[in-house]
Structure I
Amino acid sequence: MHTVDVLVEALPYIKKFHTKKIMIKYGGQAMIDDDGMSSTVEDIALLKYVGMQPIIVHGGGLEITRSMNKLGKEPKFIQGLRITDEETMEIIKMVLVGKINTNIVSKLGLHGGKGIGFSGKDTSLITACKKAPQKIKNNKTGEEVIIDLGLVGEIKSINPEIIELLTANHYIPVISPIGIDFHGDTLNLNADTVAGELASELNAEKLIILTDVPGVLEDPKDSETLIRKINLDDIDDLVARGIIGGGMIPKIETCVNAIKGGVKSAHIIDGRIKHSLLLEIFTKNGIGTMITK
């Protein structure tokens with residue numbers, strides 16, 4: 001009877017989200033562990049089989065850093081952004097497009113999902129421009145220093161035609177966060193931002209960010225203090241109180257921008273938990289933090 005109860009609980013959500021686009025940003029520790037990846041990909045295949053249209057944008061920062069270390073290239077970051085020279089860009093393409101993307105597509109196939117892998121460069125899906133040099137404060141002198149991030153981009157326009165074509169024909173798009181500029185050059189993009197912008201452009205029902213924490217916590221040291229639902233009007237207060245801070249701020253900004261762009265709800269969940277996607281979408285309480293208007 002417990003199994004029956006679970007299925008009955010899921011039914012209204014299956015009905016509600018049938019044919020809806022579900023944007024999934026996949027990254028962090030959940031991507032490195034093979035068992036975790038298999039669990040996540042199995043969830044995504046199931047979403048497809050019950051009539052939803054899942055779309056995946058994947059990251060790969062940890063794997064890029066690991067590959068750079070192996071090749072004797074020291075990773076450098078400014079305000080969370082990877083400084084990307086030509087050599088680093090080649091490593092990024094190798095890891096994101098050549099390894100992680102194909103790995104996700106392969107695992108989707110094992111579970112009966114028809115995955116198609118590509119990057120933001122394909123069909124000019126994502127046109128970007130080089131990010132302007134950043135002003136940072138020198139911790140020793142207190143003076144502001146201007147740093148050029150190299151081949152790091154910011155999104156200028158999105159052409160969702162290829163995604164619409166694939167989802168209409170029952171494929172699961174798997175997208176690497178790399179863009180192309182007006183000169184045809186490759187730019188490194190933030191995966192969270194790509195997922196949020198695509199979700200808005202595609203009028204997705206949900207944006208789900210798989211990360212390495214349970215969600216937004218009242219007390220960062222206590223997972224029992226999870227805030228399960230946040231309205232947009234609550235965000236400024238939570239930031240002012242320090243409840244939303246550090247690395248959570250850019251993720252929240254991505255969620256807020258997506259909702260303002262037309263996405264119905266955004267979710268930040270712990271991708272390290274097996275079948276976290278199913279638990280978030282098909283149960284009343286979910287397992288992470290949901291952000292809505």
Structure II
Amino acid sequence: MRLIRKYSSVFLLCSLCVSTALAETVRIATYNVRNYLVMDRHVGAFWRPSYPKPESEKSMVREVIRDIRPDILVLQEMGSLDFLEELRADLNQDGVHYPYAIHMDGPDPDRHVAILSMISPTDVKKHTHLDFKYLEGREVVKRGLLEVSFQSESGELFRVFGLHLKSRWTVDKADPESELRRVREAEACRSRIIERTANMEEDRFIIAGDFNAHPGSSAMRRFYKRGSLAIGSLLPAADSRGEVWTYFYEKEALYQSVDGFVLSSAMAPYVRTGKGKIADQPGVLTGSDHRMVYADFVFDSVPPAAESK
């Protein structure tokens with residue numbers, strides 16, 4: 001059974017009576033779990049061909065999830081469905097139960113986008129063939145776009161779009177750090193999101209994932225607007241020390257902000273405190289080179305805009 005976070009708020013109805021309303025809080029997170037699959041990799045001082053993610057890394061990933069306990073968890077760099085089910089079973093042993101698991105097989109045969117949820121989805125769409133013009137030919141969004149719809153207990157409908165844009169690694173000298181390809185992937189995903197959301201001012205949706213791009217980059221700007229059409233805004237997030245980085249590139253000792261949420265204007269008012277958080281448990285980088293980003297969305301029978309009047 002899903003543990004629902006509820007907060008009591010007392011509203012003054014008149015000078016002689018008060019009423020207490022319970023609001024449902026849904027915690028949503030995005031987490032790149034770094035190669036949760038079999039691959040050639042360094043393990044300690046040794047090179048291991050066709051080796052699964054080490055148990056020490058898996059344990060830390062589970063610890064982060066167990067501590068934050070998101071109701072909806074968007075995952076990147078997940079392996080096959082078997083690996084997702086393994087993670088779900090291990091979390092279940094740790095007392096964190098996800099009845100719903102959604103795995104998307106995109107064009108990338110190894111790394112996938114997935115969602116674990118304590119809330120029953122109302123609809124699932126897997127956009128696996130989003131193509132675009134690139135250099136002298138056409139390509140597809142490597143990990144696709146995962147769209148999952150939900151309904152809060154108080155009746156609000158909202159959608160989560162999970163994605164993982166192209167990394168900076170490339171052998172193509174015509175596109176250093178894959179910047180152009182990432183922009184084209186962002187445009188393809190954006191176009192599909194616009195198609196799927198009938199009314200930008202009323203539709204509640206979240207674009208969540210690893211964008212592999214900093215907040216002011218060309219790729220990220222694609223999700224903020226298209227021409228005069230406003231799409232969403234980046235949710236600010238920080239850890240307990242006020243630091244905003246979500247990814248550590250060990251080779252160059254770089255800390256970067258590449259993970260998080262873009263929210264539609266209709267979804268933004270539901271964020272508790274108006275900000276997200278970044279997980280910073282001791283040893284968090286043992287599990288992944290990315291840190292989990294999460295936020296609490298408060299749903300109530302009274303729309304946030306109405307409450308503020």
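Structure data summary
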quantity: With mean count of other Cβ atoms within 10 Å over residues 116-123 derived as 17.1, matching label from I, II; calculated: II
quantity: Answer label among I, II for the case where helix-only ellipticity at 222 nm (-39500 (n - 2.57) for each DSSP H run of 4 or more, over all residues; to 500), calculated from the coordinates, equals -11000; calculated: I
quantity: Which of I, II yields 18 [relative contact order in percent (Cα under 8 Å, 6 or more apart), calculated]; calculated: II
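Taken together, the values in this text are just the output of simple stated rules run on the coordinates, not laboratory data. This is a predicted model, so every value here is computed, not measured. Cβ atoms are built from the backbone, for glycine too; each structure is taken alone.
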